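Just so it is clear, none of the values below were taken in a lab; they were calculated from the coordinates. All of these numbers come straight from a predicted model, not from anything done at the bench. Cβ atoms are built from the backbone, for glycine too; each structure is taken alone.
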Structure P
Amino acid sequence: MIYTELTKKALRVAFDAHKEQVDKAGLPYVFHPFHLAEQMTDEVSVCAALLHDVVEDTALTFNDLTAQGIPEDVIMILRLLTHDDTVPYMDYVQNIKNSGTPTAIAVKLADLKHNSDVSRLDVIDEKTIAQLEKYKTAIHVLER
């Protein structure tokens, strides 16, 4: 991971936002954005990876992130990565692809691949299998 003043700020924001959350296996949720951030190659992509689920899965808003000093170039990527439930999932994925924003695409691919890692899961039921198929399709869309 790249450690700069900004990435350290994003680390703190992500940790504080997700500190009470756990993933499907009961592990601290914050390990997920940390894992994605480790794969990124520059300051903006590290910040986007760390913060990619903050607005979607916590009480924080884009305005809150701006007030905490997260710059507009990161916020723009986070807007692309934040799924609005009124938008069908595959339309959301296609919007990321159509944006032509390499950082958004890289973070979403890392997110999908980590979420597709079945070794992270304790139980694989029919719902999980359907979700994994959806992720496989989304990865295909982003990689073509």
Structure Q
Amino acid sequence: MKTLDTRDLEERLNELHDEFQTWLEQLTDDEKKEIADNWEEPLDRMEEHHFKDEWMIATSDGEEYKGIQDLKDQFGREWFDGVELIREQDFEEYAQDFAERIGAISGDEEWPACCIDWEKAADMLMSDFSSVDYDGETYYFRG
């Protein structure tokens, strides 16, 4: 089952920001001027966000950064407190694990667990969740 935690994503965002800083420091003056020309700005008026936008377009790390940042922008304070994101195709398995965690079933028995319509149980549980798209997939979170 694939789940994501926003605290881990925030940590990755910080790592990627460090990658951006390294990329920026390694740009030659000619490369900086070329980027400034693309922005139709004099080099001395270029701000860090202009270079970051270029980095997000030009590198896979930048694309990953943009994806996580776009996801983060959809959350408020709860992003930093930690939100578990459950991938849509794993939600039925999540529902079964959740039922075990709350003691609805022990997980050891064959019956009645083998008789439960887990798809229907997951659909009912899903009403307590919101969805968000990230990296080409839909994730659910309590909210």
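Per-structure values
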quantity: Computed 0.7 for distance in nm of label points 7 Å out along Cα→Cβ at positions 65 and 81 - originating structure among P, Q; calculated: P
quantity: Comparison of P, Q by distance in nm of label points 7 Å out along Cα→Cβ at positions 25 and 57 - largest value held by; calculated: Q
quantity: At a computed 1.7 (distance in nm of label points 7 Å out along Cα→Cβ at positions 49 and 73), which of P, Q; calculated: P
quantity: Parent structure of the calculated result 22, given that relative contact order in percent (Cα under 8 Å, 6 or more apart) is the read-out and P, Q the choices; calculated: P
quantity: Computed -17000 for helix-only ellipticity at 222 nm (-39500 (n - 2.57) for each DSSP H run of 4 or more, over all residues; to 500) - originating structure among P, Q; calculated: Q
quantity: Structure (P, Q) behind the derived value 45, 13, 12 of semi-axes √(5λ) of the Cα gyration tensor in Å; calculated: Q
quantity: Highest-scoring label, criterion being distance in nm of label points 7 Å out along Cα→Cβ at positions 17 and 105, among P, Q; calculated: Q
quantity: Highest-scoring label, criterion being distance in nm of label points 7 Å out along Cα→Cβ at positions 1 and 129, among P, Q; calculated: P
